1. Check the numbers for distance in nm of label points 7 Å out along Cα→Cβ at positions 10 and 42 across P, Q, R and tell me which is largest.
2. Matching task: 0 is the computed value of helix-only ellipticity at 222 nm (-39500 (n - 2.57) for each DSSP H run of 4 or more, over all residues; to 500). Pick the structure from P, Q, R.
3. Looking at Kirkwood radius over Cα pairs in Å, point out which structure of P, Q, R has the largest value.
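Bear in mind that the values in this text are calculations on the coordinates, not laboratory data. Given the structure is predicted, the values throughout are model-derived calculations rather than measurements. Cβ atoms are built from the backbone, for glycine too; each structure is taken alone.
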Structure P
């Protein structure tokens, strides 16, 4: 993770998946790319948000070409 001013950062967290019941040529999903995130505060509560887009370089014939991941994480520090 690379940080920038104002709580912005770049992220990449692709999840490679496999369907072991599928034929070997139709088994894998391999996403490539990344996204951006920002940490900000709601009052004193830190909130981490991310938005990522991934191109599926390897996918079954009927699989999606792209996937989008959105995340909101409330952080409760001590």
Structure Q
């Protein structure tokens, strides 16, 4: 899936740093629970889209810029 400029700009305006799990999961075609699990397990390419925050209680953050880059085919390799 490739995002058009308008959609990318809207996402960055609405979610400048982190995109809610529900919104990100719709763009990626997975459920929010599944996306949370994939990021927490460190599965590729999902581990590069977000981070597992917290030690006792898992909280997942999906970074807006990285998600947009991934959906547009940009390499996320460190």
Structure R
């Protein structure tokens, strides 16, 4: 494998930057090359886009209190686990 080629783990780490158009031209080219060659990562990127689209339409004002409690519970210790 060429050391400049992306592996799937690196691809996953770069997805947010790619979707925010924050990758350098060289990294974007490597990312898109991997995307063309890896069906699994293509599906992962599609899933991330769908998730962002779905979550982006959530409104705190419209959220049921029980749902808000579930979100808060799920992410309460997120930073301490990382």
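1. Working: P: 3.0; Q: 3.7; R: 2.1.
Across P, Q, R, distance in nm of label points 7 Å out along Cα→Cβ at positions 10 and 42 peaks for Q.
2. Values: P: 0; Q: -12500; R: -21500.
Comparing all candidates, it corresponds to P.
3. Between P, Q, R, the highest calculated value is found for R.
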